[in-house]
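Readers should treat all values here as calculations from the given coordinates under stated rules, not as data from a laboratory. Worth saying up front: this structure is predicted, and the values here are computed from it rather than measured. Cβ atoms are built from the backbone, for glycine too; each structure is taken alone.
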Structure 1
Amino acid sequence: MSARKLTAALAALLACTAAPAIAQTVAITGGKVVVGDGSDPIDGATVLVRDGKVVAVGRDVAVPAGVRTVDAKGKWVTPGLVVAVTDLGLFDVEAVDDSNDSGAGRSPFSAALDISQAINPDAQHIKVSRAGGVTRAAVAPLGTGSIFGGQGAVIDLGADADPVTVPRAFQYVDLGETGARRAGGSRIAAWADLTNALSEARELAASPTGARRDDVLLSRRDAQALIPVVTGRQPLYVRAERAADIRMVLSLKKDYPAVKLVIVGASEGWLVAGDLAKAGVPVLATPLNNLPDSFEQLGATHSNVGRMKAAGVNVSLGAYFDQPRYAPQYAGNLVALTRVPGASGLTWNQAFAAISSGPAEAMGLGDRFGSLRAGRAGDVVIWDGDPLELTSGVTAVFIDGVEQPLRDHQTRLRDRYRTGPAEGAVPKAYEW
């Protein structure tokens, strides 16, 4: 074959592999189905997905003739896991700065940063998380020179070139000790930065000509990026751990009633659970902080999430940045806490909802994914056992009705060295 023909053939092959797969109509039958909305699992049920959406779930679902059927007898069938807040897709090797887009400490912009432009769908940690059952994630920029981390994106973890579900899905801001450091060394400065920024954005939104005062501190682009926040069109994710900081965040609603707050972290959330429940503000909690790693976490306890849930707080699990696939482990530990005298945890149904429909609802996207209710995205995971048990594994993942590959760098290494080469032989290469 000539060089020209070989080049053309390779180009055609790459074009085929880059094209997104077409959603199928598929029926997953006979499994123990977890809808993910806090209801009890359904034994021997069928999940029917058509054109990328869940059509029906239950024991009496009719499977149309000719539809692909996946036998899930003896297995568990759940919605895909939803994680928040994470840095998935923002780096190839985290310790190598040139491959890491999770920080922009020297940028002249902060709130205007749009993380959706940096997501790499081919990043290995996306593939590893997908193989662990994660299908959607809220990706946040985690480090700038300001309290504002920029505009986060909601992504799917499908094996295609278009990972962004919702660009500019939320604005991220750090308060507490981290925000204090970035603002000049004190919480007072961080709070002044936040309220001044929101005030400048509100004034710019109200200006018919877009004119601004001479004494503004924000760049125009940063101020424009905060207009959707002050008008209630873009949620504001606020990282706050200390009970006093959480109360301070809740007080924002007095001056900015349109702002849609989401608290991230909340290590001492249980101390202000009544205030959170009354305000109706969702919490994406760090799951199992129980040691005072900092002064803003002196009240940390394993019972934090359980106590907030018992008080009526809309609390889900979030802020496990490094390994989103560990979400079921965190949820399972919260179930185990219900067996510890004096501790507060979650029921099994509550725990699974806290890593599926709960985060999706906190994002304002519970009508699009996070559960197996009719009309939601066809994000379905099949497990060989209870998904909250460490011994269980994923056998199949569908995202928007498309079955996904489960191979990644880790599985290739496992397969390569599962059986060692003969003594003196060179290990065999990967199969590409």
Structure 2
Amino acid sequence: MNTSKNYQADLQTKLRSAEQVAATVHSGQRLDYGFALCEPDAFDAALAARKSELREVVIRGALSLRPRQVVEQDPLQQHFINENWHFSGYDRKKGEQGLVSYIPFNFGEGPSIYRRLLEVDLLVLKTAPMDSHGFFNFGVSNTYTRAICDVAKRIVVETCSSVPVCYGVENVVHISEVDAVIEGGHAALPELPGAPITDLDLQVADYIVHEIGDGICLQVGVGGMPNAVCSAIAQSKLHDLGIHTEMFVDGMVDLIEAGKVSGRHKQTHPGKIVFTFAVGTQRTYDFLHQNEACLSLPVDQTNLPHKIAENHNVVSINNCIQIDLSGQVASESSGYRHISGTGGQLQFVRGAFMSPGGKSFMCMSSRYMKGASPASRIVLGLESGTVVTTPRTDVMHVVTEYGLANLKGKSISERARALIAIAHPDERDALYEAARQAGLLGRRFL
């Protein structure tokens, strides 16, 4: 490719309004909006305005951080069929209304699923403006975006000057591949501030920090507890950490600025902070913008277990909603109510255990409020309809504010007793009796 060419002329020939692009959509087509901050806004509104002319247009997105007009303007789903790879808070509410349907998948398989199985008539995604070499950068939403480009019949980019430019692999599309460009303006990106860190979160974090050492390679999920772990590490004596994660979170900026991250002990991409997407505050977006220390990779390079395990001493830290006494972890639904998604949790749990010296941690508070009353997150059995995100065979450490239990190598009887020991004190007697009656504790406990 001749990178000395001036691509502005090509750009000018492909400039279109959002309304012009929306006018090319036909009933029955399959559209893709990309992932999280990649989802378009101007095109979304223009397409929703055409709803009366369209039927059964399938639209895939993920982790929507602004209201989607194709959802809002079609409350009976007569025109658009909305599908989603991972629910945000907004997507969850729309899912409860029957307006968005979740697509189950392991995050790291996304590129392969698109390349092997899916058809895309039109991809419209938000990117940074074109650079001098004719490339549009996917910003903080690498994930499986390049794979969608590879299979899409048509590609349209909606540019936004607020999208940070992230250095990496498979994180751009070229003007020669693009059918149209919508100039989307300069609106600030949506922010998702971390939940406030509570004393309970810090207690959980303290248990984890005592289980890890210098030179680990860290992955943390979203939520108050993983961010609390970052805060606790930032204030600890630990040093020379590496980062190989799916989601780059605000707490990681704290770690890096505290001088805790060098990456020099990593086996893959030493010295680099590896991630596949980020959602957080403007501070995080500014940190990632044109940062040579950061490496944006497609999700099959960050999340497939054998890729994770190439690094030594991987530590994976994730939240969960509920765990039963045999060790089954639920992280994405409560009964038939879908909350988030499988994401990369299972793949990082497996990759961490495959990693020499690696460990995984499932974090949760011992109880939550169910209506006006507290309820235990550690239960005899999962509620009917609740999805098992991480099977009991894969779960390693489970942590609450009352302690840490390592389930690897333990029998059902040992698991049940270990989990009851870290349940809320007010729940332990009832859990013990339920486990005894269910025969989980063995004959000697009858």
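So FRET efficiency 1/(1 + (r/R0)^6) of positions 78 and 182 (r between Cβ atoms, R0 = 25 Å, to 0.05), computed for just one structure, reads 0.05; which one of 1, 2 is that? The value was obtained from structure 1. The greatest value of FRET efficiency 1/(1 + (r/R0)^6) of positions 30 and 366 (r between Cβ atoms, R0 = 25 Å, to 0.05) among structures 1, 2 is that of 1.
Given 27.5 as the derived value for mean count of other Cβ atoms within 10 Å over residues 262-269, which of the supplied structures 1, 2 does it correspond to? For mean count of other Cβ atoms within 10 Å over residues 262-269, the value 27.5 is produced by structure 1.
Here the criterion is mean count of other Cβ atoms within 10 Å over residues 214-221, and among 1, 2 the highest value is seen for 2. Using the calculated result 22.0 for mean projected area of the Cα convex hull in nm², pick out the matching structure from 1, 2. Derived from the structure labelled 2. Assuming 18 is relative contact order in percent (Cα under 8 Å, 6 or more apart) as calculated from a single structure, say which of 1, 2 it is. Of the options listed, only 1 reproduces it. Comparing 1, 2, where is mean count of other Cβ atoms within 10 Å over residues 126-133 highest? With respect to mean count of other Cβ atoms within 10 Å over residues 126-133, the highest-scoring structure among 1, 2 is 1.
Taking FRET efficiency 1/(1 + (r/R0)^6) of positions 94 and 270 (r between Cβ atoms, R0 = 30 Å, to 0.05) as the criterion, the highest value among 1, 2 goes to 1.
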